[in-house]
Structure P
Amino acid sequence: MYKIGIITASDTCFKGNRVDKSGELVKEIVEKNGYEVEKYCVLPDEKEKIAEELIYMADVLQVSLILTTGGTGFSPRDITPEATKLVLEREALGISEAMRINSLSITKRAMLSRGISGIRGRTVIVNLPGSPKAVSESLEFIIAELEHGIQILRQEDSECAR
């Protein structure tokens, strides 16, 4: 069982003006797929706070996977990809590209998602969209393959370690 961290980036949810349905949905999907949530938090759309939490989850908690939701659109406050870029050591563009391609078959607006994915140490980090519908479509599409990526990153797949 892999431990994961979940970050919701939303000024509105952070202030308590809206319930964080997307973060809760991420939690539900990952637990259904055998992951254990180590930490789940809601943060304001502030680059430094998001970057600090990503570093804490990856370096201190040493979770295998961090999933963010929110802050990937065109709003001036949407800075989750920029915060993520600050902490990544390597990008894993295929993950985000796959989510966008899948979502494009549902809505052309998927092209407006700026989410990125990558690796910090032995942690995979993936930016998910902010709406519950887009979270479900994106995460359900990638969740099975993420486990294989984590195994390789953590050198737990005997075939890959050879």
Structure Q
Amino acid sequence: MSVQYKAAVITLSDKGSIGERVDTSGPWIKNYLEENGYRVVESLLLPDEQYRLEKELTRLCDEFICDLILTTGGTGLSDRDITPEATKNVIEREVPGIAEAVRAYSMTITKRAMLSRGTSGIRKKTLIINLPGSKKAVSESLEYILETLEHGLGILKGTDGECGGNP
């Protein structure tokens, strides 16, 4: 990757946020992004609370101006899984193909992927993508989409091969 993009990672986990479970997905995403030339500027571990996630997504897009925000967790069917709703409330335009691609690829590995409600979209110049909560599903999904994401981020940011992203 010739352009270094700024990224943030948000893990949604009630148990993780109070220390009852170790978050492995968020740190894996951070390491994988850094290995692939991204600059991870923030990594958060939040409870599954819609207002709080919306507030952080908005801040990272509007004030911190990340190029990419990846969330992990909160995309399932439980009452506390609110990540897609929070994301839809803050995005200005949907990018449904990303979530569809993640689900389609994941379906080749497990039928349970059909239960994922993850979404993706754009707020200002930031691409937000909901990924599953397990480290295994996150790694499979991100490895599958990352190369194409770089092309999309280049278009979104207007960098087209120039030194880009935000300083």
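Throughout, read-outs are computed from the coordinates displayed, never taken from laboratory work. Values in this document were obtained by computation on a predicted structure and should not be read as measured data. Cβ atoms are built from the backbone, for glycine too; each structure is taken alone.
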Identify which of structures P, Q gives the largest calculated value of mean count of other Cβ atoms within 10 Å over residues 17-24. P
Re relative contact order in percent (Cα under 8 Å, 6 or more apart): value 28 computed from one entry in P, Q; matching entry is structure Q
On mean count of other Cβ atoms within 10 Å over residues 9-16, which of the structures labelled P, Q is highest? Q
